[in-house]
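Dropping the structures in below, format is structure tokens.
Laboratory data are not the source of any read-out in this text; all were calculated from the coordinates shown. All values derive from a computational prediction rather than experimental measurement. Cβ atoms are built from the backbone, for glycine too; each structure is taken alone.
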Structure 1
Amino acid sequence: MSGVQIRKYQEEDAESVKEVFTLGMNEHIPSSFMHVLKQPLTQMVLMCTFCALVTSSKSFLLPVLAVTLLLAGARLGIIYMFNRYIEATLSGDLRDVTNSYLRSKDSCFWVAESEGQVVGTVACLPAENAPGCLELKRMSVRRSHRGRGIAKALCRTVADFTRDRGYAAVVLQTSMVATDAQKLYTHMGYQKIKEFVLPDFFGKIINFTLIEFRLDVQPDGQRD
């Protein structure tokens, strides 16, 4: 991690932070699309559509065109789902990082900087659904700077902050398509505690699963 500094967020980091977050989220679109293609419902719809049109039209052109359009529609649906989440985040906590994360002693936002460029981000704040825990959020590292230990250092920063503030554990949520993130958290000692399907309509249709992890940082599990 030579040449990389982890520091607290500053106002001039705003656009870089949004860019790192957006690029990181968009990377999951191809793997999410492949996940959709593997779903039994998707395969059944594609097969039934193809067979029905082959039988009725006596031609392969129309069925192939129909399946192509269905695949394009599925990809557009995935893109829409991610764009909606990105827009909600950019207009939510990332619209004003200072107010969202730096006004309380129990929350913070850090960036990893290399040669004057923001190459990674992470944040934490009190978890709404896990009393006595902090939630790790907005973990992302630019693709060009991965493999240098930056994500591990950001994870340790959050764990140290959580321990120093007297909280029992760090919790986080990631998606089933973020396989590299899952490996990272497991390597850092996080335990998978539950999985659940994204509760909105499209998430249920494509069986898009979120995974919750937890890292205990206080031996007695209690705040001071």
Structure 2
Amino acid sequence: MEIWYHGHSCVQLTHGGHSLIIDPFISGNRLATTKPEDVKAEYVLLTHGHPDHILDTVPIAKSNHATVIATFELATYMSWQGLNTFAMNIGGRTSIGFAEIEMIQAFHSSGIVLEEEKKIIYGGMPGGYVIKWDGLTILHSGDTALFSDMKLIGQRHKIDLAFLPIGDVFTMGPDDAAQAAEWLGAKAVVPLHFNTFPPIVQDADRFAAGLRDKGIQSQVLQPGEKLTL
């Protein structure tokens, strides 16, 4: 499986001629090396409704005739933008043919911000995803704080790779993310949601080194870099 990090929390998984992308925030990210029009994916998974996670959903989904998977409220909003959608919610599971997807909880907020109208539309509960694909189990936590039920998630899933935010301020920081990695029992961790904006600048290499000292594999990916599992 090829994993392509587009920056911030945007990750694309590709294997066996299939591809999905999570939280497409590319055009608004000064660190991104990819353009939304270059993305080829069959599914777009959204963890919550904040602009830095949904910004490029419409152009990517439309150009690929892709299906957007999100919570009921967020999926409904995206359907109003003319997109194909599949609504689910926390604890729900579904098959997309080549992979099984479960939506897990996250402790955060969620809203679609309409800057020009100065309105915020409720985006449903924030969440994350456990994706089981060709014998691999990959977790994308979405934006979240540390919470004790991560232990339960780890007990129920043998996680090969976890994507966890480390930026602090808006999500858990490096210390809590390290604890999350242990509670989840992840074999390997890739940090997300850092350095995009001044408030979330972090030393990701130090975070990764700390995990490796605990026996957890960790690799820092720069925007545009790929990892093969």
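Starting from the value -0.39, -0.69: which structure in 1, 2 was log10 I(q)/I(0) by the Debye sum over Cα atoms at q = 0.10, 0.13 Å⁻¹ calculated from?
2
To which of 1, 2 does the computed value 10.5 (mean count of other Cβ atoms within 10 Å over residues 55-62) belong?
The value was obtained from structure 1.
When FRET efficiency 1/(1 + (r/R0)^6) of positions 7 and 191 (r between Cβ atoms, R0 = 25 Å, to 0.05) is compared over structures 1, 2, which one is greatest?
Answer by largest value of FRET efficiency 1/(1 + (r/R0)^6) of positions 7 and 191 (r between Cβ atoms, R0 = 25 Å, to 0.05): 2.
Have a look at 1, 2 and say which one yields 26, 18, 10 for semi-axes √(5λ) of the Cα gyration tensor in Å, for residues 79-166 alone, as calculated.
Clearly, the read-out refers to 2.
Here FRET efficiency 1/(1 + (r/R0)^6) of positions 23 and 119 (r between Cβ atoms, R0 = 25 Å, to 0.05) has been calculated and equals 1.00, so which of 1, 2 was it run on?
That value comes from structure 1.
One of 1, 2 was used to compute helix-only ellipticity at 222 nm (-39500 (n - 2.57) for each DSSP H run of 4 or more, over all residues; to 500), and the answer was -6000. Which one was it?
Going label by label, the one that fits is 2.
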